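*Asks:* The data blocks that follow each hold one structure.
Every number in this text was worked out from the coordinates using simple rules, so none of it is lab data. Being a predicted model, the structure only gives us computed values, none of them experimental. Cβ atoms are built from the backbone, for glycine too; each structure is taken alone.
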Structure P
Amino acid sequence: MSCTRFTPSGPLRGSLRPPSDKSISHRAALIAAMGEGETRVDGYLDAADTRSTLAAVAALGARVEGDPAAGLKIDGIGLRGARPAMIDVGNAGTLLRLLPGWLAGQEYGHWTLDGDESIRRRPVDRVAVPLRRMGANLRAREDRLPPLEIEGTTLHGATYEMPIASAQVKSCLLFAGLLAGGETRVVEPLPSRDHTERMLAAAGAPIERVGDAVVVRPVERLEPEPIAVPADISSAAFFIIAASLVEGSEILLEEVNVNPTRTGLLTILERMGAEIEREDEREEGGEPIATLRVRSAPLQATEVGGAEVPLAIDELPLVALAACFAEGTTTIRDAEELRRKESDRIETVTAALRALGGQVEPTEDGMVIEGTGGLAGGTIDSHGDHRIAMLGAVAGLASKDGVEVQGMDAAAVSYPGFETDLTSLIVSTH
């Protein structure tokens, strides 16, 4: 396990393009593999999680040529052409939850999805239960944990009212609906990220939003357009927080995905007083993108809950970090989903921030953070969670005494070049 120390820094200055969007990269590989013929994918994220998805589609029979840096060409196997395989999902929870929808509707075949120690603790019953309602044949350890075994069979459409907003569960059911008889309707309690809907529509799938539901009907084939993956706002978030907290900072983050279903963090931070401007707004590949200019600013406490939570679920740990530096008491609620991530992020974030001198109390579905104007510093354990590792690095720059992160190598799951990019923005004070 690697240990890295991050010391208090001078202002952050300069510009960079954060890594490509992880959510869109996963979906690009899967939808290209489901398609007919060759699909070009530019800007695919090169990270451990997304390489697991490339390996998975190759195991299913798709031909993957090129590399993420220069561009990929994925020769699809069609909606119904997946060959039987053992799939190692590594640490990729998105792959674990999206892929079963496609495989469950194959006419025949057997697949086993398994992964690392962390994945084996992540529940799959939230996709297994609704898929079984559609006729899927699935088996899991203790009926809720990986390995997940899937037998291909005939599916029928269904209406499923999701108890918790989850783009992963929704996407899984939409994939299944492409192969099922009749109409599949997924009802969301709150809107979640809509990359799957946008990409399926672009590939010719009969999909539409009707009120609070997404409706899909079966289709014979998908013909994806070339896919360009924008920069990931979840990766950009670490620099947004760092620049907001470190006095005198001003940075530019280029080509960032600003899909409205992903920008909850920006809304929350702007309410707290952050200075974030959008420049050069445009649309590429069906997704809105912009350059974000971020300047340091004093922050005020806020309340986060309800419809905002699905729009910022991956960034809520960073909201908690920012709240430690804000004036007043910040409350995060309705975020029980955080307990089902790579780690129980309510517990790991609470433990990390307390170890650095923060005043944080966990609740069943969130946290209460008493802003003290800053953090002293100390040592935190990433618990193998990439977002906790990177949170620790940002905390180190803004802290009084610095932060040592145990298990910093976990960042490679989503952002292998994180430390290099972060260092590139730090202005030397010597």
Structure Q
Amino acid sequence: MAKTIQSVKGMRDLLPEQTTQWQFLEHTLSTILTRYGYREIRTPILEMSDLFERSVGETSDIVEKEMYTFTDQGDDRLSLRPEGTASTVRAGIEQGLLYNQQQRLWYMGPMFRRERPQKGRYRQFHQIGAETFGMAGPDIDAELIAMTARFWDALGLKNIRLELNSLGTPESRAAYRHTLVEYFTAHAAQLDADSQRRLHKNPLRILDSKNPAMQDLIAAAPSLHDHLDDESQQHFAKLCNLLDTLGISYTLNPRLVRGLDYYTHTVFEWITDELGSQGTVCAGGRYDGLVSQLGGHATTGCGFAMGLERLLELREAQQLQAAPFQPDIYLILAGGAAVPSGLQLAEQLRSALPQLTIQANVGGGSFKAQMKRADKSGAAYSLILGEDELAAGQIGLKAMQGQFEGQRSLSLDNELAQHLLAAIQA
């Protein structure tokens, strides 16, 4: 026997019992996005590596350690996308969607990072995100945050808190960067290897370090808020006022810097304490310089992304599960003569009653075996069609979950669909 082939480490299959939960999540989120006026965009999984090196940042963990990058037969350096914003911006520039326009876009799909696999973190993971362009004020920041708050209500999720910060403009951040380099240089002996490497390339990333041994040093570092210019302070103050008006609670976190180079002004994270150290369930902010950084005309941008695996894990932790798939009706076809008539009848009922899920028995089997299949399917009702029923011009209707006792007979005529629906709803 040939050796079986296993899935790639860090990537997994989603079985039918799991995809029911995924479909509920995807439908709920995409419906809310559409209600807010956002339109879906779909971009390739494979992009030029330079796209992410220029956007995410050459010194980021994603580019340095985690991207799946290779050279193809044409000597092009390609990467599986590690996140969705850069691809959306690239598509917007290439397809002429951004210049002198306002856009509200959303995407959903797989992303790839070669991280250490652990609970809730996979090398192929899935994100849903929204990206907006051409709106410079804090009102779009507030809309995005309000929409994510609506996600939690629709999904039934509790105990998720909002943390908020401003990274200011590139100019104010440059002044802060100088101060930060001086501070960390004076404490260079306490920096780990990653932080020492980033000290002169991107010192703000040191603030995002998760190394427990450095947390006191980071906590004592100069605050970016003390270096914000008037424009940044006003933008952030207006955003906070809008969130107050909307009744959305938040906590100011001056150490929140996000892990990607392209953020400016607003950054935010929704965090839970119910998933251990992997507590961020949604993150985003403004990236006003990213479009021009990738070769487009200067255009403001703001967005967020969230991992679907993380949301599903949180729903499970809070004992929230969508109902499993169950057909409404299981059609039992007893005897060879019933099969062609039964399959034809199933198609007619599906056309007449699109609100019902009808699963027909195929593959044969005794009446007893088919009844076991009907019961195992979880169907509320079974329709029973055998040679005796065909001869009498009738079909049997049996409740599988105790809606009514015994079995009823319905006529096989043009009114069957209406009589079936009436019997089920009775």
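*Asks:* Out of P, Q, which structure matches 7.9 when distance in nm of label points 7 Å out along Cα→Cβ at positions 230 and 382 is calculated?
*Replies:* Attributed to the structure labelled Q.
*Asks:* Work out the source of 12.1 here, i.e. which of P, Q gives that when mean count of other Cβ atoms within 10 Å over residues 318-325 is computed.
*Replies:* Structure of origin is Q.
*Asks:* Figure out for me which of the structures P, Q the number -9000 belongs to, where helix-only ellipticity at 222 nm (-39500 (n - 2.57) for each DSSP H run of 4 or more, over all residues; to 500) was derived from the coordinates.
*Replies:* Going label by label, the one that fits is P.
*Asks:* Match the computed value 21.1 of mean count of other Cβ atoms within 10 Å over residues 278-285 to one of the structures P, Q, and report its label. Write down the numbers at each step before the final one.
*Replies:* On the way: P: 12.1; Q: 21.1.
Label of the source structure: Q.
*Asks:* Additional query: Given 28.0, 94 as the derived value for Rg and Dmax of the Cα atoms in Å, which of the supplied structures P, Q does it correspond to?
*Replies:* Going label by label, the one that fits is Q.
*Asks:* Further question: Kindly point out which one of P, Q the value 22, 14, 11 was derived from, the read-out being semi-axes √(5λ) of the Cα gyration tensor in Å, for residues 38-101 alone.
*Replies:* Q
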